[in-house]
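Student: What follows are several structures.
What follows draws every value from the coordinates through simple rules; no lab data is involved. Owing to the predicted nature of the structure, the values given are computational and were not obtained by experimental measurement. Cβ atoms are built from the backbone, for glycine too; each structure is taken alone.
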Structure P
Amino acid sequence: MVTALEHFAGDVGADGPVTVVGGRTQWDVGGAVNPAAREVRAPAGIVEFEPAEMTVRCGAGTTVAELDAALGEHGQCVALAGDDGSTVGGVLAVGRSGIRRLRQGPMRDVLLEARYVSADGHVIKGGGPTVKNVSGFDLCRLLVGSLGTLGFIGEVVLRCRPRPAVSQWFAGPAEPFGLVHRLHQPSAILWDGTTTWLLLEGHAADVEAQAAVAALAEADGPPAMPAGGRLSMRPSALRTLSGQFVAEIGVGIVHTAEPAPVRELPPHVVDLNRRVKQAFDPTGRLNPGRVVAA
């Protein structure tokens, strides 16, 4: 009997330009795909969930919302963030961590195992279904943020975490940079140059104690994020920002109203990207047009 993953590999095949489609919520990241590329979709659905082990195996085409709902029934969650309709494989391929990164860590740490389809149409496995599983090259981390240019993610094993008992936003005119050091593991600190937003999560008593330290008023939620661009900056450089922006303090990500300027990458970084792409997809058939280095 042909499995869903094998069927996906058959769809990808070994010849001709091809692109994998998820929820299209971040479809323009990395540039437009060549319109001549065939469209394929990864398998969807939860294959196996082990609440005691805090791991879940699912198809890459599973929506983030569906996965979150299933894990929530057991008081767990995964550190994946996406817009309505976004898929697990899609957010991993783009690799943009959510605004809870300050506490949860980068998105790449969520992925324990990946089964992906290579440029020659074979199913390849990287990683393993346990936290300490890596020996040799960590292919999982390489796939996160690769925009599907090295392989098409078909099935993954993700690290789960307890769902916080309390999740509360606070806001006010506080100095944001000192909060990073005064608070214990805040989930997010956002700043637009005037107002600071703080997300505290955990047990009720802990959230209450940390809220007293921050001395901010309760808020309904985070600010609306400017949709123009997204920059990565040194935390020390955030103090110099101007214009319309929302910065993730302690992380270095800045959401801006204007499109992000094109970065000039060092030649050795450009060459490394070229050589990795050549090794995984020598004919350039996977998501042609997407450029990770862009």
Structure Q
Amino acid sequence: MSNHFSAKKFFHEILLSITAYSPNEQRAIAFLIFEKLLNISRSDILTDKLIPEFSKEKLAELVNLIEQINQHVPVQYLLKEADFFGHTFYVDSRVLIPRQETEELVASVIEGAEKLAPISILDICTGSGCIAISLAKGLPNAKVSAVDICEGALAVAQQNALKNNASVKFYKQDILSPLSTSLLGEKYNIIVSNPPYVTVAEKSMMATNVLSYEPHLALFVSNEMPLIFYNAILTHAQKLLKKGGKIYFEINEQYGTELAQLMKEKGLENIRIIKDLSNKDRMAVGVWNK
């Protein structure tokens, strides 16, 4: 047994070596390292399975990974993977790391669309493609399209569609500009978007790993125009949504009331602001009946 070691003991050693995060974050990161890098499952750790010793190369890789984690480099970028809605996505610094709150947005869209047939969906500001691809997988009869301004993000999204065997059409589009003819040629039952919504004033409250490494283009809006992307998307939605079509947004919790008013001004009805599992205003939904 000399060439084996305790999974639980090794887990605690790794846990102690991750010094740049809170205890809950340390634990989540350590589990990711064990699962993705070391191929040791959570159940192996909890049952204290005996694990064969690693090669010097693997241990060197582990040490290097932890050094970078302690410099606040997001572990998902280091592992080149993030889990979202039961699927695994490739991620790097060209795209935001998918968040758990956004899984609630995807679940809401699927729940609201299951009785529709046929279904056409447009995901605006797609980033890694996690929303569009999860919807394509969760609604296999849906026709899903997605847009982003960033070519790098679109390359990642296309890679993720292939990785997850999902059929999604991707378009390059600056949503603050006039729409391309390819988009205007379609009408959609559902528009979904998780656009940039963090104001510059909120930067001081953000974690270093987000602020220093995730793409600011996908995160921030000016303090003066916090709803700039929502306004543009709602204006385009008037041409893109079918009658009875719905729009789903992920939102900044500070601007739910203002966004609901904007949606009303743009002609949407049955507007709802929905709280996430942390009881924060996280989603806005409205119906286009014109």
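Student: Of structures P, Q, which gives 0.70 when FRET efficiency 1/(1 + (r/R0)^6) of positions 81 and 185 (r between Cβ atoms, R0 = 41 Å, to 0.05) is computed from the coordinates?
Tutor: The value was obtained from structure Q.
Student: With mean count of other Cβ atoms within 10 Å over residues 153-160 computed per structure, which member of P, Q shows the largest figure? Mind showing how you got there, number by number?
Tutor: Working: P: 24.2; Q: 21.1.
Top value of mean count of other Cβ atoms within 10 Å over residues 153-160, among P, Q, belongs to structure P.
Student: Thinking of P, Q, which structure, once helix-only ellipticity at 222 nm (-39500 (n - 2.57) for each DSSP H run of 4 or more, over all residues; to 500) is computed, gives back -6000?
Tutor: P
Student: Just checking, which of P, Q has the largest value of relative contact order in percent (Cα under 8 Å, 6 or more apart)? Intermediate values should be presented prior to the final figure.
Tutor: On the way: P: 20; Q: 14.
Comparing P, Q, the top value of relative contact order in percent (Cα under 8 Å, 6 or more apart) belongs to P.
Student: Work out FRET efficiency 1/(1 + (r/R0)^6) of positions 129 and 273 (r between Cβ atoms, R0 = 25 Å, to 0.05) for each of structures P, Q, then name the structure with the largest result.
Tutor: Comparing P, Q by FRET efficiency 1/(1 + (r/R0)^6) of positions 129 and 273 (r between Cβ atoms, R0 = 25 Å, to 0.05), the maximum is at Q.
Student: Using distance in nm of label points 7 Å out along Cα→Cβ at positions 89 and 241 as the calculated read-out, with 3.4 as its value, let me know the right label among P, Q. Present the calculation step by step, with values, prior to reporting the outcome.
Tutor: Details: P: 3.4; Q: 2.3.
Working through the options, I get structure P.
Student: Next up: From P, Q, which structure was semi-axes √(5λ) of the Cα gyration tensor in Å, for residues 25-104 alone = 25, 16, 9 calculated on?
Tutor: P
Student: Given a value of 17.1 for mean count of other Cβ atoms within 10 Å over residues 41-48, calculated from one of P, Q, which structure does it belong to?
Tutor: P
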